[in-house]
1. One of P, Q was used to compute P(r) over Cα pairs in 10 Å bins from 0, in percent, and the answer was 6, 23, 30, 19, 9, 6, 5, 2, 0, 0. Which one was it?
2. One of P, Q was used to calculate Rg/Rh (Cα atoms, Kirkwood Rh), for residues 116-275 alone, giving 1.19; which?
3. Which structure, out of P, Q, was relative contact order in percent (Cα under 8 Å, 6 or more apart) derived from, given a value of 24?
4. If mean count of other Cβ atoms within 10 Å over residues 188-195 computes to 16.2, which of P, Q did it come from?
5. Here helix-only ellipticity at 222 nm (-39500 (n - 2.57) for each DSSP H run of 4 or more, over all residues; to 500) was calculated and came to -16000; which of the structures P, Q was it taken from?
Structure P
Amino acid sequence: MAENPGAASLSDVLVIAMIVAYAAALFFFAIEAAVGRQQRLKQRTLVTAGASDDGLEVNLREPEKPTSAPRHVLGLVALGLTILGFVFNLGQIVARGVAADRWPWGNMFEFVVAICLCSVGAFLYIAIRHQARYLGAFVMVPVVLLLGIAVRWLYAEPGPLVPALHSYWIAIHVSAAIVATGAFMVAGSATITYLLSYRTEARQARGEVVTGIAARLPSSELLDKVGHRLVIFAFPLWTFAIIAGSVWADEAWGRFWGWDPKEVWSFITWIVYAAYLHARATAGWRGPKSAWISLAGFACLMFNFFAVNYLFSGLHSYA
């Protein structure tokens, strides 16, 4: 039962408002991708190490390969709607916390809403900072789907936490996991877009004529870098979430690790993403090989988030 019925009602209204805003943004992002005029993205410079004539190491600046993306005024409208939805999303989480008088992620519905907030936040950052507005439709599709699933099947009235969650660690462990999951979700969208772009470039190299949205995507190299940077950001957070969860488990259950299904799949997810980063750093893997490893990590993450909570019984079943 909600501690504050007014805040509970407000949070419910804001859920609908954010879904409408995100769905409208998805619609306009899709239009931009389909009919926008191809415009070259601003060039950035890459700093690389080189050697001068006297043997001293110097910094060389090389421009990135030119690439373009569809641009249309409706893309700016979509970006504005995404920002509006983000504000509604944040307001809903705050209202939910006030309504329940607790930290607002104690069940699957609240997890999904918070993950969507972090996903949209990560997208807005790269869209504004790195001109990655072209990912809008690819990010908004899973966000809208997840929110729809949350409202239709996962919704729960604001209420008190189960006893096991009464700890300050919920604000540390769960927050880190939510932020990491949101960034991983955008990285997954970027990786899927990369694979589409890479396949299109390969077909064009063979002389095939490619039309449609796939032919209008930025270069696969740029998309690969975006996905990689997001994984680099999210991976340390996921590592911290696992460590913090182990400390919390010791306080709550008297052991750091008990091979609970949630713990196992969190660790499997960590291993796959670690393999992805290791392969890129040491084996020099680029292209589809590393992309498929990244997507395997994202699949493990989603399996851990949904399937483990409903298919397996364990100490984390309350989620």
Structure Q
Amino acid sequence: MRKIVVMPVYEDLEASSKLFVELARTQGPETYVVAVDDGSVRQPLPISAIEASGLEGVVIRLRRNVGHQRAIAIGLSYVAEHFTGSEIVVVMDSDGEDMPETITELVAGLQSPDADVVVASRRSRVESLKFKAFYIVYKLLFSLLSGRQISFGNFMAVKLPAVRRLASMQELWIHVAACVLGSKLRVQTCALDRGPRYAGRSKMNFVGLALHGFRALMVFAEDVLVRVGIACTVVAALSIAGGIIATLLKMLGFASQGWFSLAFGILVLVFLQTAALTLIILMLSGMMRSGGVLGVGSYREFVDDVLHAARRDG
């Protein structure tokens, strides 16, 4: 079955060129590449990089840098619009950390009629201790605030009908993995190792990782709002109860000098903070749902050019 590989590329010509060669070697020359050049300036991705590997595909050049997740959304939207067969779509990074040889194992899971998407969960990682610690905290917070478990990233294999479903969801533009989690598609996991980069260094810093985690929560903004709202209501109720108890103790003469003012002031401050937090979350949820996301077909607004590479025979 023909595979369509969607990948974002940003200032990473050396690594992506090697990845194209490895894709041809491990997955065969019939593999079709959809490479989304995310507004690269220093190292724009030429169509010759795909042609040199003997693969067929396209380079979608964007007018500006839109970020990793939106670049994937644009690639998937392009596939949903231009392909109508029974192809399998693979989403992966272009730096080699998603190893091409593991695609076969990932795609094999789609042979089950009960699977629409097969996602890669990591057995081992080649990352710093700080990243691993942050990832553990991120998963715990995500589970606590959204009520869901997330243990996968962008490396996944998707059936074409499922791609069309994802492309119609505005959440895809916010966070790809969280969109898959909320799509109601049948998701299976496949434990795979993560490899080292082919070349260069990762452009993702700690702030970017934190923002990426918050975007996953934005997909489930209503659930997060309800959970945080309940927590704030409980804290506010306890603050009111504490204020009443402090007032009664003061009236009965059990409070020492200055104790009542201090305790009552702290409780009022806690109440106001929880009320403000609830209001802020409500406003952010409304802003996220009313704007900042794009609909079907709007990906073309970001596309500057589409370059096609034909497979070289012989």
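1. Numbers: P: 6, 24, 30, 23, 12, 4, 1, 0; Q: 6, 23, 30, 19, 9, 6, 5, 2, 0, 0.
Matching structure: Q.
2. Working: P: 1.07; Q: 1.19.
Source structure: Q.
3. Working: P: 17; Q: 24.
So the calculation was done on Q.
4. On the way: P: 24.8; Q: 16.2.
It was calculated from structure Q.
5. Details: P: -22000; Q: -16000.
Structure of origin is Q.
Quick note: the coordinates plus some simple rules give every number you see, no bench work behind them. Since this is a predicted model, take the numbers as computed values, not measurements. Cβ atoms are built from the backbone, for glycine too; each structure is taken alone.
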